[in-house]
1. Could you tell me which structure in 1, 2 was used to calculate relative contact order in percent (Cα under 8 Å, 6 or more apart) as 22?
2. Assign the value 49, calculated as percent of Cα pairs over 18 Å apart, for residues 77-140 alone, to the correct structure from 1, 2.
3. With distance in nm of label points 7 Å out along Cα→Cβ at positions 37 and 149 as the yardstick, tell me which of 1, 2 scores highest.
4. If Rg and Dmax of the Cα atoms in Å comes out at 17.4, 53 when worked out from the coordinates, which of 1, 2 was used?
Structure 1
Amino acid sequence: MPESSPTLTVSTLTPSDASRAPVGIFDSGLGGLSVLRAVRAQLPDEALLYVADSLYAPYGERDDDFITDRTLAIGEWLVKQGAKALVVACNTATAQSIAQVREKLTIPLVGVEPGVKPAALQSKTRVAGVLATQVTLRSARFQGLLERYAADCRFLCQPGHGLVQAVERCDISSAELRALLRSYLQPMLDAGADTLVLGCTHYPFFDAAIRDIVGDRLTLIDTSVAIARQLERVLDQHGLRAAPDNAAAVPPRFYSTGDGRHQQQLAATLLHIDTYVDTVVIPSRRTAAPNSQAA
């Protein structure tokens, strides 16, 4: 949208225009593409805008204020592009910032969270593993999930150091990656876990590699489909659902604050979308300079 154009929010659009507006999906990097995949399957008529904040990924190594600052800046940028709703497709950003960001944006938000509840319901051995970023695992939001749903289920929480970076460089199957995954998963198997929570939207792209390591000994909990269904409910609740055939033939539009080549490669390889990724500058309080690496 040109800088001189007025900002259009849901409240300023007619119901017809609002339903045709795009849904914004945001992640610190490429992991949210797993959520985009689920949203496209659940809501094929919705136009989608995807933003990867790859210049500052991974968020799991950032402080809480930085994460909130970037999430709000990108949410505001998507509102300026006409987004009618925002999916924060990043467990770390949801855990640390969604409450503050929801108060400041004019559009509905949908966040993500690790599937602790479904894991607790499904585990037969009452032992479940959780792979997530360190920031997600230490967050009050995640600890609250454990308190609510893990009374009779033991959760083995493993920070997935290095896994986000692997996806960001499109490594989902190398020998080094498999060795790293094995080092995280084998202790869970040894402890009797029968369920694994994929607590970061990057991690579903390791599905095949994880299956090669654990076989059918672990049930994988990926919440992407649940997120897409929640988005559907939110859009219906606000009268924002796209009419059938509204945008069925329109591919998602992709943006990156960093080099978009890996995003383009991952979209082509895993989502079968051949598309161009626009590079965008989205300044914020903590990253005022276009190429700032402030933390």
Structure 2
Amino acid sequence: MAKQLQILDGGMGRELSRNGAPFRQPEWSALALIEAPEYVRRAHDAFIEAGAQIITTNSYAVVPFHIGDARFERDGAALARLAGAIARDAADASAQSVRVAGSLPPALGSYRPDLFEPVQAARILQVLIDALSDQVDLWLAETQSSIAEVRLVADLLKDDPRPRWFSFTLDDALNTQGKAQLRSGESITAAVAAATQLNAAAILFNCSPPEVMSAALLEAGAQSNSALGIYANAFEPSDQKRGANVGLSAMRRDTEPGNYLRWAQEWVAQGATIVGGCCGIGPEHIHALSTALVDADLAPAAQDALHV
């Protein structure tokens, strides 16, 4: 029997906002943890009901960049523990098998490799790792703009035996050679080589437009035996350059579930064995993916890559 595609959840922040949870800049998705954590549980439940086999802890915005230095020092560990506990409870309550991915975000700002400083980032990420450790089945370092960010996460995880998934965010457009690249300008080839050296069980690309994903996926697949995954965002292209916490980005209209499924089908055909969604991709999208893709036959190489 063919192995099933692994379905990730979608974007937590927009799902919280859509359902009336407390939601504003700069706290973003962390605000619901602070003021109304029941909304976080509802979002996890909605993604699980839609068919997500892996849900991600709502710890992405539990960093000083979003909640401020003082609140992070006072409440950061407790908020991260709460994020882990809510996700764990939702997964364990499900009738289906659901794993929890511990979200390790870019500690000093999304899309900003220029702000990365390893000592400061290590201090923040260690708080998240320690707080989430008892609740997660795997680690997901996501929206990583540079190889240096991933190297730091690997160093902090040390000998943790759980699978480590590294997910890079890409420039919004292909370069002049028609290739995808990290937001730092580093190549996909270099990123995949580094992730492989750091014992990545899976290499993913996220929080970038659907149109740049295939180029990254094909380049990655040509040099790696790791599982490969995609979870794109639904931002308007004109808003991709604004960076995090510069207002709410507009959502594009051509990423409705049917269209997003067509992109996902292309990614699966190109070797992706993990598919989900990032900002603006909701339970309705995950339902479309789960319904159409979860029973699809995968190539033998893709089946082997699922053992992560």
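The numbers here are math on the coordinates, done by the rules we state, and not lab data. Everything numeric in this text was worked out from a predicted model, so none of it was measured. Cβ atoms are built from the backbone, for glycine too; each structure is taken alone.
1. On the way: 1: 26; 2: 22.
Of the options listed, only 2 reproduces it.
2. The read-out was computed on structure 1.
3. Evaluating distance in nm of label points 7 Å out along Cα→Cβ at positions 37 and 149 on every structure, the highest lands on 2.
4. Working: 1: 18.7, 60; 2: 17.4, 53.
Of the structures listed, the value fits 2.
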